[in-house]
Structure I
Amino acid sequence: MSNVIEEVVEKILHAYDTKEPIPFIHDQYDIDEDLGYAIQDALIKKQCKRQNIQVAGYKISMTTPETQAIAGVNEPAYGTLLTTNLIKSGDTLSLSDLFSPLIETEIMFILQEDLSPDADVNEVLQKSKLAAGIEIPDARYINWFPNFKLADLLSDNTATGFVVISDVIKPLTYEQLANVKMELFHNDEKIAEGVSSAVLGNPVDAVIWLAQKLAKHDKQLKKGMVISSGTFISPPVVKEGTYTVTYTNIGEAKITFVK
């Protein structure tokens, strides 16, 4: 077991170092959910040590039936956000520094206090502020989307790339958060729209799921952490240019990609 963890972590770190994507892990190893999260934990520990960085929060993946079907599961998965994964709205990224990035439109929860493992709706709203956000998933595999399996996703920290965070606002009501309308633009041309109910019915419920899932792995959501709560839409492939996403009652986030 420990040999598998070490081997997979080294393969993924080698991909980071060389910027060369690797074949899917599921073709080489038999990895269930528990082992997948164990590999993720080992990867995060090594990254933190190598780069002298820290855990900054978590991201929630596969919050729609469509993405869950790809991986053959009936619940989301989580990935770990590091301080180096967080960038500000308006920043620029170079495509040459990335693998095969996608765009996901997501509301960010920024915790103002520690969250209980059994937090309910009221606790999440009382202890959070919100921000418009964009997640940029970017896996270390060849032709990764939509061809991945759960083992691949968990082992590679659920394809964590970057998370764009805009200005923080006070939380909306639970009802408002179920009906946030989103529009996504690429170079001022609208390319997608969606509504927040696509995220497990309500992004707050995604945060509640995350708190409970982390508790099973002896982890807790702490003050100051960022939670990327799940995408409104199936993610398009990133192209050169500027992406802007607007959310009703929350604001907008923007990211520019250059060659």
Structure II
Amino acid sequence: MLKRVRSWWKKEEIQVSSELSQDNIPKHIAIIMDGNGRWAKSLGLPRVMGHQNGMKAVKRATIAADDLGVQYLTMYAFSTENWKRPKEEVDFLMKLPGEFIASELDELIAKNVQIRLMGHKDVLPPHTIEPLEKAIRDTANNTGLVLTFALNYGSRDEITEGVKEVAQAVQKGTMRIEDITSESFERVLQSSGMPDPDLLIRTSGELRLSNFMLWQLAYTELWFTPIFWPEFGKQHMIEAVLEYQRRTRRYGGLK
């Protein structure tokens, strides 16, 4: 049996399987949004059209996560390695965050969504970072879904910077070596304050983490789908959560 849940953007409806347990919804879902260019190529379109349509999938995923009761949604939007792509494509990608915020910020505020950002901001162009920083300020006091964009983000850089910060604290005498624990190290990561992802979704059939949240994904359940990111919809989110609920999380122990 299926029941319908009323969504908040454009009053769309999604079908939620009655198999879904509301007592076991992932608190934090992370998504590697992959396959925009290949989706466009399969339709004979320019690669940038894949990214444009991928932005619509971001909206659909956010709707679904909020409707299901997910508390944190983290989207891998642009990696530190993506600068290697053609300049025309990178320039187009840098415009998309501003377009998304311009069209959706009022709805995000109305729905009590809080926007956060992970990644190095210093090299992002003003037309990319300024709308995001405004959205972060405008939603700072919201208490609903936390929507984080990982932009110019790389996990190895994040961990390296964290190690440097801890080493400097020890060198200055503000921290003792024996105070270095997993918990204290997590506080210097860019995800500080968020729980580790319970579920990672990656689209396009690729089976790798691509330098995304390597520390945080240590015990995360992984769900891979062959569909390209622009095709991702609400039902795919539900399928991923259903698969998550079928698994037993043992964290190295026994149940």
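Here is how the numbers come out for the structure above:
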| quantity | calculated |
| --- | --- |
| Comparison of I, II by FRET efficiency 1/(1 + (r/R0)^6) of positions 148 and 220 (r between Cβ atoms, R0 = 30 Å, to 0.05) - largest value held by | II |
| Value 37, 15, 10, calculated as Cα extents along the principal axes in Å, for residues 44-83 alone, assigned to which of I, II | I |
| Which of I, II yields 0.85 [FRET efficiency 1/(1 + (r/R0)^6) of positions 36 and 124 (r between Cβ atoms, R0 = 25 Å, to 0.05), calculated] | II |
| Among I, II, structure where FRET efficiency 1/(1 + (r/R0)^6) of positions 20 and 116 (r between Cβ atoms, R0 = 30 Å, to 0.05) as derived comes to 0.10 | I |
| Parent structure of the calculated result -13000, given that helix-only ellipticity at 222 nm (-39500 (n - 2.57) for each DSSP H run of 4 or more, over all residues; to 500) is the read-out and I, II the choices | II |
| Among I, II, which structure scores highest (criterion: mean count of other Cβ atoms within 10 Å over residues 172-179) | I |
| Percent of Cα pairs over 22 Å apart derived as 52 - corresponding label from I, II | I |
| For -1.27 (log10 I(q)/I(0) by the Debye sum over Cα atoms at q = 0.18 Å⁻¹, for residues 28-179 alone, calculated) the corresponding structure among I, II | I |
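Just so you know, all these numbers are worked out from the coordinates, no wet-lab data involved. Not measured: the values here are computed from a predicted model. Cβ atoms are built from the backbone, for glycine too; each structure is taken alone.
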